[in-house]
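Each value in this text was obtained by applying a stated rule to the coordinates, not by laboratory testing. All figures in this text were calculated on a predicted structure; none of them were measured in a lab. Cβ atoms are built from the backbone, for glycine too; each structure is taken alone.
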Structure 1
């Protein structure tokens, strides 16, 4: 009873603080949530990317679930020593469970030994090698050993009655060792990182089930009760984000694929989460004792440094790798919002970009009256609401103003015209989707830009939209519905692949034998799960054996460095784009095929810096046709 009280005493404050946090709906799409729980939480599907460690953790986890009944048996025997424990139904069920339990005990024992070997001998860099981890593994081993000892003593009493007294001592010692080890484990749980044993399954069930990894919430700027916008203090995070913090296993898988960390930026997703969790734990007593009067320390500059949140490219690699579905990007954006909207503190180069977005609806200051200039010689129709085309081609800022981006727009137009697609453009009526403003924390500016575009779409009767920029695609498809704009958005790679399949768009038919390596855009790949369309196009334009893949591709593709508005910020240290080019060059390509205009720019700049621009070309997928 004492141990249970101590456990609940530590658990209740964590629950209470989440009830006081901002509300968030995480109980929609029930079927999908149950499926995620079955596959990711119970099936441990994300663990096997690192097979040895994954199987180790899976065996311990499954063993924990199977041996829960065994633990209940032990406690029941202690509370009711003269009661007979029987399985409902038949003795056969009990025999099967006993056999499974014995096998599981052996497997968990082996998994724990391997876990200790990793922590004490191989010491992987990504792990936090704390004493606590060793203690927990030792406790689990003790629980397994005492179970084996208890079964051995029972067997001895049955088979060697003349030595019953000796075996009864072993029975008692192993029983109490088992019980006390479980109770000590229970007391440690809510006070350590192993609290994730309790929170991981709920966290997976309550995780992001949208098609985009950037699940960002809209701010109600009309709410007069709000004193701040974004997050400046720990209690301003939503309850789900606080649950995330308690769920971190400190496994470091997020760090392994973080492009910012790997290019020596001051950002470790793991440490970011740990620092916020420790701050939450330190602030919880004061927040619960007198929430109205207490003014806890602000997060930025005290717990998390400004450079940390500005280093994030919002690529989602950390979220892809996290085995318990912790979300990082939305917390980064929340903190950027706090800096921009509440504290008016952000990198100086963003000042001009924000001003240009507000006045010219593009981040570079080009007059909005020049937005349609790129299309003057292409005979592209302007959208007419009285005589609408099937599709609106939403060009985006890069495709309208950047010299290299214009070439991508031209190739998209020529491909669509060749296939006989009925489309038109908004021309000067088009505006920035607001994606860079939102990712950089200027939610007010995003709200203004998105509202204006959404109103244009509504007035003009736009339904189907083609985009070639993954960032525009993500915003229009997933974020504009909040503004009343429900569009059928298709990326140009998806449409072109379909047109080729339907024999509406002629291609070179694999005549080109140049070596092509595929680079996946973060916002089409990880955030929207579109991987096959660009590859399908390449199959029709390139010789079968000429398309190459690097190890860091598809869901593990490395960011080019432009995401999260980073293309507007200076980059110190190793450039992420240079790191990505080094990975792609392992295939000795003639061409790097991409499906994002920002990836084109970043990778071309990297090739120039490495004096490779004359030998390796970067082409948008539309330019490959």
Structure 2
């Protein structure tokens, strides 16, 4: 029978830096769901990747002294390495700098424009660079970005806009008719009450104030705004073609069964993305799930504080599956979860070392000690057996029920009910006492068999969440992986199966003092400022430098260049005459701040025209790694016209 397709995606990670554990949680969550769907018999397509355009990345690349492409190549490599480290089973790592994606975005933009859904205008408002978002005065919170709380800057620029209101009623009707579309329900209520019902404003879908983006192919002053670019990865990654020549993957897997995203970007995925799809006459995804955040327990994560928790640091101390278990188990369905180093240690010791690891170790050790490792069901049943079997089979059923509604933490809890009940079964049956009575050997064999069978079922269910641990447990029992379709029966483990002779410790108990000593070293390393990479120019001879005539000038007048946000028009006295110089530093200085100041100017530079103004030189300035620009100020005692050597 042909498997039913199932397409799951994560939000693509913004390629501005290394993701912390809160960002990494999403790929682990998606992986657990994807693996479980495969166990349920679906033909799963699992896509993740990186979002690589935007002003923030352009600025970071400039500060690092590299091109934006070089910058995102490096960061995308870091992100992919972390995803691979966490043993995630994605089928496609999508990058928005992929040439095919860029070409299709251009085609989609033109198609929307030709349809009349996109028009050119001007945007004036407040802009948050980290969030790549525009805001009105009323949307700001204490004058700052309502999403991230960072400062915003006033911006006015030519832009293309999408007519969101054209599709708003249709989207409201769709959401009301598909209650499963936005999950959890609280996210749906937020989108309806805060955005859709009050009325949608037209959306800015291009930028003209920076260049690192996909060019609008019919207007090269503009690049496609990052959200239109990023959201469409879900279809371009499948081979969608705006002219209708779609690839086989698109025809097979679209519409997506699940977009798994953080709660902070639900608006983009449940309002903007569906409307873009409506404009393109494409089916909408079946479900968008906005998961909560994993928060640092002792405050906001910050490199300067040295308290950022990264997945690779956690793995270096505890191992991959221990980290997977923690983030999956500790995240509630709707509310934010918390991570601290001591909470991780507590959970590993209590759940993984004690409940799970100790159970497997004792079962294998007793099987070897009493019967040479051979497992056998003799049928010598007693009262505790029925309750054990009922608990195990009920937990298996509950695990699947919880995964069907994406309650992953609850599914893990159900699996561990098997291990907890098995430990209780040992206390109830007291195998060590049975071993002393020759007439109770058949009973002892059945007890150990029941334990091994319970663990086999639990370990098989654990495969989607802790893949390597599942394999290790089954290998120690020498038992076969149990398919979900066989989880309704107890006793499928073959009698005569022989366990391994030397049980492996699955999870060692952690000493919190020793762990924190290692954590201190990790945090100290974080506090060390990164040495900025300086891109040096080719070596020149002294005659080359002396060919530049740099003189001291005084600012007689300074004013903004009309219709040019970045340019200032200077009138300078160079000791001999007044000259006009245009400089792109309006973002960093108000004109009145520089009038009367003495600056350094290259006065023998060939004239160049900016916005109809002939510029007769170039002011010297410095640029810090974070992109801040300062002009070179000269002491007021130095006469105008003095040569700078």
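Couple of notes before you dig in:
- Which of 1, 2 leads on distance in nm of label points 7 Å out along Cα→Cβ at positions 51 and 611, largest value: 1
- Parent structure of the calculated result -12000, given that helix-only ellipticity at 222 nm (-39500 (n - 2.57) for each DSSP H run of 4 or more, over all residues; to 500) is the read-out and 1, 2 the choices: 2
- Label whose coordinates, when mean count of other Cβ atoms within 10 Å over residues 395-402 is calculated, return 25.6 (choices 1, 2): 1
- Computing Cα Rg over 2.2 N^0.38 Å, for residues 203-554 alone across structures 1, 2 gives 1.08 for structure 1.
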